[in-house]
Structure formats: C-alpha cells, structure tokens
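Okay, got some structures for you below.
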Structure I
Amino acid sequence: MKTLIERATELQQEIVEIRRKLHRDPELSFKEYRTTDFIKQTLSRLGIEIVDWGGETGVVGLLKGVTPGPVVALRADIDGLPVQEENDCVYRSQNPGIMHACGHDVHTACLLGAAILLAERRDSLAGTVKFVFQPAEEINAGAKFMLEKGVLENPKVSVIFGLHNSPNISSGQVFLKSGGLMAAVDTTFLTVKGVGGHGGIPHLTCDPITAVAAIIQGLQTIVSRQVNPLEPAVISFGTIHGGHANNVIPEKVELTGTVRTFNPDLQIQMPGKMRAVIDCIAAAMKTEAEFVYRKDLPSVFNPPELAEWCRVPLEKVFGPKGLVSTAPSMGGEDFACFQEKVPGVFLFLGVGNAGRGIINQWHNPHFDADEDCLRYGAAALAQLAFDYLEQH
C-alpha cells in the first residue's frame, strides 16, 4: 500500500481544485453558507457521516473505523476576511471586499484532502476520526460556539490536531513546537472624557486627545519596564476616534486595542497594570477614563509529551529535514479553546516560496500560498490521525 504522502501526491491536483474553489468564493465569519454546503457534499461523497452539531455554518463529519478505539479530531477553520484581494491569478476572489487572506482555504482543503486519504483506509482505522470544520475563527468566536454545542462530545474526543499555514516557512516543511506556539488574545476598550473647547484656547479645556497621547505612550512602558524582558508581550491600539473639526478640542476620545501574552499569569496581571497607568495619567491630565478589558483567547500551547509523539508521524510525511524551527507567533488562534478541553497539537505548515514571490503575511491583500503545500498538509493531518488510532 502506498504511504499517505505518496497517495496525497497522486491527489494533489484534486486538492488544488478544492482550494481554488474555496479561494474564489470566500465568506465572512458565521456567513460561510456556500462553504458549508461544499464541505458537506464532499464528505457525503466520501461516505463520511455528517453530524448535526447545531450550527448554521461549519461542519462536523464522522469516519468510523472497523474496530472501536479512541476518537481523533482534526480541525480546520473556514472563514475569510473583509479584505479586497489584489492578486492577479485564475483563482482570485470573486466576492468584492472579501478574501481568504489568512489561508483558511488552504486549511480547509488540507482537511478535505485528509478526509479523502482516511476514507480510503477506513478498513484499517482502529477508532474514529471527527472532522471539525470551524466557522468564525477570525472573530474569535467559532471555537467557543462549537464547544458550547458539545462538538467534542458524542463521541468524546481523545485528542485534536490542527494546522495553520505560515508564509515564513517554505512549502514542504512544517514547524512542530512544544509549549507556547501562538499568543493569548485580549481586547481593550478605552474612553477618555474631558472638557471640550476652542483649539486656540486649550487652557480652558481638559484635552482628552493630549491625555490619550500620554496614555498610549505610558502603556508601552508596561512592556518595557514592568514585564520580564524574556516574557513576550504586546500592547497595541488599532482604532482611535475623537473630534470632528481641526480647531475644536473634543469632549471624548475612544480607542480599541489588543493585548498579546504567552504566560497565563501575565495575562491575568495585564488588566490591573494597564488600569493603573490609565487612571493615573488621566487624572494628571484632569480627564476621566473608562477602561474595559476583555479576555478573548488563551495561548496555543502544545503539551510537550504529545508534541514529541507527533515527530515520528510528521517525519513520515516531511522527512527528518522537513521539521524546521522558527519563532512562535504573537498572532492568536481559537484552536487554543479546544486545547483547554482535550490534549491537542497545532502546527505551522510551510506555504512560502520566495522564488515565486509568495512571501506576503497573513491578512495582506497579496497573501497567497504555494499550492504544493496542500499534499503535505493533507498527508500530515491524515498521518497524525491514523498513527494515533493505531498506537492508542
């Protein structure tokens, strides 16, 4: 019998066509209706049971082996982003203002490829594979929603595997890391209120814009002076709104931002550290601050023992030299929510190809993937599931 990577190589063009179909028709979070229908049609054609898990979008499929055993979940996210694609290619997005700019089309195609590979070997499966096609990863809501609906139950999942593409790694390679791989994600909401007035008479106002400028600068000293330099941490603001005229000091300024950490203890400490800086600077500037800190996601953390176990199955697909090292990412992933419930390992699948100009990062309108990665991603997911069932 052919190895999984050999069979995936034979299926490469079919998996490419799946990816291109998905890329041409991206849909936003919780609106992935056509994507959902396509996934269901593909799984049904393979004889994989479709589970009514309770969501309008997203799919759960079950492939039962001939003998009882553990349940391995394989997960891919399916939503696109509100980005206008600027690539000039035959599979360019046909939906204005929406694009698979984070490569979820790649993830979905890899998981459908794994479904094809495993369906062909159902008579050799010692257990069950649960295929989880998750909606709404981009808004940090899909995994939580699926968990609330009991996606890891009936049958109860023993272990879960997933992957995310990385343009920083060449196609044909994979990054397997023990411990922290992607950061915890939190969201901040800040409103600073003052006393508005004439821009030429600032001494008769309490300027919230000046206060906000000082607060933003002050908050950066948390990372540089209150956090261990060996601990990764990021405080960033992505929106700031205040005022309507160039010569009018406004009454208030509103900001939203993100905080990224790896250390769970530091994640707990961040709201208090930020509030202390905000309140003191706001008071010094004779303004008032309203601060809301929302914890969204834990960090993606690969259990060391399970991550080490993954090495042998992955070497069957990528070869010993195909497992590479790179830096963890301060990007976040709601795969972490699954890892809080069951043991799980998340991988970075190489999709980069500098020679072809495939180097752009996630969320960029020129983002793309070297499609040679698809056979590797499909085989990797299938190999992890097959070997785990065989050995456990």
Structure II
Amino acid sequence: MAGNTFGHIFTVTSFGESHGPAIGCVVDGCPPGLSLSTRDIQKDLDRRKPGTSRHVTQRQESDTVEILSGVFEGQTTGTPIALLIRNEDARSRDYGNLIDTFRPGHADYTYWQKYGIRDHRGGGRASARETAVRVAAAAIARKWLREKYGVEIRGYLSQLGPYELPFKNWEVVRTNPLFSADPDVVPKLEAFMDELRKAGDSVGARITAVAEQVPAGWGAPVYGKLDADLAAAMMSINAVKAVEIGAGFASVSQRGSEHGDELTPEGFVTNHAGGILGGISTGQDIVVTIGIKPTSSIRVPRRSIDKSGNAVTVETTGRHDPCVGIRATPIAEAMMALVLMDHALLHRAQNADVRTKTPKISGSVLRTTSPKRESTS
C-alpha cells in the first residue's frame, strides 16, 4: 500500500491498524536541537483520545506515546523520530459480522475492490484511530513553529449538526468536551448528543482551525500553494467532505468590492482570503474550516451487499462516536501544523535570504470576535 507518507521536507510516515498491536509513525526532517519529551506530545494526544466524555466512543485507550529514536539527551538529533502508541482496548469481536459484508458510508467496499483483502476489525487502516499518530507528529511541529516563529494553532467546533455555534473566546474551548468556543450552548448540545446516541444515529460537524502569527511569504504559486496543501491535508482526515479557506463558499455571494481584502498602512482591512493570497501567506491569521460527515457506524439498519453481491441488512454495533467531529478539532489543528511546518522549512531552504523594504502589515485593522465570521462577513 502506497500513500502513507505526508510532507516534502518535514515528512510523516504512519503505520498500524485500529485493532493491531500498535500504531505509530516515523517523523523525518525535523531540525536538530529542539527540546522534546513525551510530555510535549502527550498533552495533544490526551485532547484527541477516546473515552474522554460520554459523547464519544467509550473505547478506553491511554494513547501513551513512546519515543523510540531521534531524541538524545532531551533534544532532537535531526535523525528520524519514531513514535509508537500501543493499542490497549480493541474489541475485534464487535466486528465479527462484517467479515463478508460492507458497511454503507465506510471504506469497506472500496478497500476490498482495490486490494482484494481487508482488515474488517474497526476499519483497519481506514480507521480514525490512525489520526492519533498525526496528532503526535504534529506536536513536534507545533512546538518548533511556536519557538521559532511564535505561530499559535488553535481550533474549535463551529457547528454540530443543525446548530451553528458562535465564537466567544479561545479560553473556553479547552474547558468543555465539545471544543465549543461558547460555553452557554454546551448544555443544549450535550442534550442533543444524548438523544442522538439513544436513537443509534449520528450527525456531522464543522471545525474551524486558525493559525496566528504565520509570517508572510510561506507557500508558492502554481503547484506549491499553501492553501492547496492545506486543503489536501484536511481532506486526508477521515470523514472530511468539505474544506473552506477564509470566506470559502460565502465568497460566491460576495462582490469583488467586498471580498478583496484592502490594504492600509496599518494593516489589512478584512481577511476574506483566510490569510493566503496566490498560494502564499499574507501574515494574517490563516483560517481553514472543514465539514465532517455523520459517523457511518450506526445502529440504524441499512441496506448493503455481501462479497457475493447479495442483498443484506447491516447494523453496526460496538463503541462509536455519534459525531466523529467532536474529536476532530485536535486533528484539524495537527494537519494545519504539519503543513505549516513543511512550508516553513521549504521557505527557509530557498528564500531565507529574501528581504524587501515594504513593511509587513500582518493582522487586520478591523477584527470581529469570531475567526470564522471575520472571514465571511
């Protein structure tokens, strides 16, 4: 199976399956001299791991990370960093009825048609369990970006099913299990999730990720666009079906006089472009929003076929998230970090000596409280 390596200079190659003995990755291209310990990585893994609330899968995984190489006396050496996370609570018996059938909305059918062999236990390689190693690798990138450039990457749940969630402040995002930036709506959302779980159904979500203090100049025109790489990275996340940069689809109804972000000596007036123009960062906040489909593993009976093409009815039991989007915020942040890290190193390799007399005007003259609303107003 090809296609398991991400990045150009800062690369991540992941391995493992949902119900195998472990999952892990090899991070290559990390600059030497970065102070790194398991504590730096574990804090991000703890935000993503299952079993953190009644609204997500109750699979109990500690997601304890092990650093096997690439770090000596607390610092990265510039050699490949191998990370390992052992699976501790896989229940393969829950998937015994799926050996010869395909779950609607899952990769079961496509995997079978492509490879002629399929690990049916929890989706195998197609499971969102694999995203844990992305979060682990991205923790390294986030620390380097923060220390070298002051880049801060954060995300929040901006819509859950039919409920659009207003942005109030970043401080509350980490204080609730839904990653909501508005604490007042959390009780209503939790009641909605409880009803959904009882019904055995699922719902989708929207996640907004924001990178602040990104220098102007990262990315490249034509085939190396920063926004193109961000879109591809976000689409690689399980269940993601849509990606917006800045205003996204809202730009369809905007006029050019409204959408184009005017420049003043004090800064940009708006940020409809989401911090990227011509595939290159402007120095403004980079704003990316993703749309996540409803969880495909639900208890509601649905029609499918078996390997012989016969009609069957599928009911998926086991421990599943009624909304996979709830745990997707750290994953969206991770993919943004991996892309930005790669582009930071690409920029440094070719353009580190470039200097212009034009002052940098990062930021916006006019800001609203919501990163998403700022980009679509």
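Derivation of every value follows stated rules applied to the coordinates shown; laboratory data play no part. Source: prediction; values computed, not measured. Cβ atoms are built from the backbone, for glycine too; each structure is taken alone.
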Origin of the value 16.0, where mean count of other Cβ atoms within 10 Å over residues 163-170 was derived from one of I, II: II
Computed -10500 for helix-only ellipticity at 222 nm (-39500 (n - 2.57) for each DSSP H run of 4 or more, over all residues; to 500) - originating structure among I, II: I
Computed 0.40 for FRET efficiency 1/(1 + (r/R0)^6) of positions 211 and 347 (r between Cβ atoms, R0 = 41 Å, to 0.05) - originating structure among I, II: I
Which of I, II yields 15.9, 45 [Rg and Dmax of the Cα atoms in Å, for residues 227-266 alone, calculated]: I
If Rg/Rh (Cα atoms, Kirkwood Rh) is computed and equals 0.98, the structure in I, II: II
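Given a value of 21 for relative contact order in percent (Cα under 8 Å, 6 or more apart), calculated from one of I, II, which structure does it belong to?
Numbers: I: 26; II: 21.
Here the read-out was taken from II.
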